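Following are the structures in question.
Values in this text are rule-based calculations from the coordinates and carry no lab data. Remember, predicted model here, so these are calculated numbers, not experimental data. Cβ atoms are built from the backbone, for glycine too; each structure is taken alone.
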Structure 1
Amino acid sequence: MLVYVLRRIVTALTVIVMTLIVSFGLFFVAPTDPAAITCGAKCTPERYRDIAASLDLDQPVQVQLGHYLQGIFVGRTYTSNGVTVDCPAPCLGYSFTFNERVTDMLGRAVPVTLSIVLGAGVVYLTLGVLAGTVAARRRGTTIDRTMVGLTLGIGSVPYFILALLVALYATFLPRAEYHSLWENPIAWGSGLLAAWLTLGISNTASYTRYSRASMIEALGEDYVRTARAKGISERRVVYKHGLRAAVTPVATIFGLDLSVQLTGAIFTESIFGLPGLGLVTLQAFYQFDLPVLMGGVLVGSVVLVTLNLVVDLLYTVLDPRVKLA
């Protein structure tokens, strides 16, 4: 078990480092001038020189990458408009467009996206697994066909259309806005309720189908028939024996969906006006703010590999038949 965990951690770190190197090459070693792109159309010669010097564009590529890695671990300094700015570790760069450290910008955006995605994840995982379990227990009945029909109907509606309809017509829901969980938990929950329900209902459709198919397969296993033959109650057979095995493949999909949504919740954030990671990254893309884009890619890769690692380690908890080696 320990060897497997260490091996997976090394693999995850390798993926993050490779992502960092590739994205750095795409953004800062391109055939264009990164300083001119970052500075913008109304760039003064003095500001251009500040950006070029801060990005080490007069140095070899390996030196530029080394200084970027140095900022992540020990911090570094930048010069903007003649003013020297300290960027303590972990420093992901400096936005010359907004005159702000990238770490500070992403530090405000990541909690918003985490709140949206994790809250919606609780909604669609809970509702989807329960609805799929009920449909599997009543396979072929009117309840089963109704649930399957509803999931197909909801799944056929593009997400951005569903989000727009909720934003325009669901006036009974609290206005979407973000408040810190630690400062005002009630305002935090009410401000994100519309986003949670929209993203949750949209994904509940697919999780109902996943859970139903997995549950039908689990209820046909030998150990389930043995449990029934021993006289164990149907409720205990379904929810203790069958559901535990059926939830393992669903957990795999859930972990992947969370990682994708954390780095791609841009529709939800844009439509509901929530300043999350996707909205900040998109704004940086439109303004060619390369340091912010670089920081967003790095944060996204860390989130992706971390969630994949957590899901793999949870296998043995969800299903004792799975052995990590």
Structure 2
Amino acid sequence: MKTRPTIRDVAQLAGVSVGTASKALTESGKLRPETRARVRAIAKEIGFRPNDLAHSLHRGQSQTVGVISTDSFGRFTMPIMEGLEACLSERRISVIMCNATDDPEREARHVETLLGKRVDGIVVTARRADRRPPLAVDTHGLPLLYVFSRTEDPDALCLVPDDESGAQLATAHLLGVGRRRLAHITGPERFEAVRLRRAGFVNALQAAGLDPGAAPVLAGVWSEAWGREALDRLFASAQPPDAIFCGNDLIARGVIDRLRERGIDVPAAVSVVGFDNWEIIAEATRPPLTTIDMNLTRLGHEAGRRLIELIDGAPSTGLQRMPCSLVVRESCGARAPT
């Protein structure tokens, strides 16, 4: 049976000692460049891979971090992971991802496993940025960061999108294209994001000198069906809205579908703006949906940068809200930037 090559095989083929081969492969010690290059070329040729765990014990770091997620759909976690890995790869740090699926026992097992692998830090993320309990397992001072997730631990660092300012941005944009009869259709009020986006909507109306009490707010579920139902409720009134800010893109798509079924032109008669910039939804909507982007990839990159700082010993705690941005498409009536 073919056996896995060892560092002794590398040393023998390169004509050097085991110690010299080890230094060449770990980029340590003082060696001639041609010696280091020869050893590394032979290691690659015979398929030798260094023992990362042994090296991590030697240097005190494993060059790996763990990610604990409860987002089984990946809608929010995957763009965050994209940004996180892009940042960490610059330091040759690999990511181990674990899905806890809202199961505390499963989450605890994942944390124990990551600690056993001597990861250099742990990132906790979720499918919503609501408060959650701290990790149940003591991480003994290991760098820990929550992204698109929050905890009540005052010593934790939490990075989340700024939902309130994103909603203000959406509402101000609708006012900026000349709309004055605004409405807000959103998701379940038990979610913090819903409450923050409603606050942003109200703040923008007040800043424009409009009465928020005259702007209907309908809370339901995150679905296209709710968007259609809520639209019917709004248009049962004597003075229906000429602009609708939706709490997510699914609701916005349902709203636009129902307006089209009613023969109401979007955006000529009613402007619509969503939230999330879920591109597969926003770009397929007819007309394409103007929406708020939470910049999750950028959020993940920032999480990677801040985690590196924690690993390097720079302390950081508290809740930090990262800015959202407006993506202009056709549904609002404004011209998209070229």
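For the reader, a short list of remarks on this structure follows.
- Origin of the derived value 17 (relative contact order in percent (Cα under 8 Å, 6 or more apart); candidates 1, 2): 2
- Test item: FRET efficiency 1/(1 + (r/R0)^6) of positions 99 and 155 (r between Cβ atoms, R0 = 25 Å, to 0.05) calculated as 0.45, pick one of 1, 2: 2
- Which of 1, 2 leads on Cα Rg over 2.2 N^0.38 Å, largest value: 2
- If helix-only ellipticity at 222 nm (-39500 (n - 2.57) for each DSSP H run of 4 or more, over all residues; to 500) is computed and equals -23500, the structure in 1, 2: 1
- Distance in nm of label points 7 Å out along Cα→Cβ at positions 35 and 107 from the coordinates reads 2.9; which among 1, 2: 1
- Test item: FRET efficiency 1/(1 + (r/R0)^6) of positions 147 and 299 (r between Cβ atoms, R0 = 41 Å, to 0.05) calculated as 0.65, pick one of 1, 2: 1
- Which entry (1, 2) yields the derived value 4.9 for distance in nm of label points 7 Å out along Cα→Cβ at positions 27 and 267: 2
- Computed 1.00 for FRET efficiency 1/(1 + (r/R0)^6) of positions 91 and 139 (r between Cβ atoms, R0 = 41 Å, to 0.05) - originating structure among 1, 2: 2
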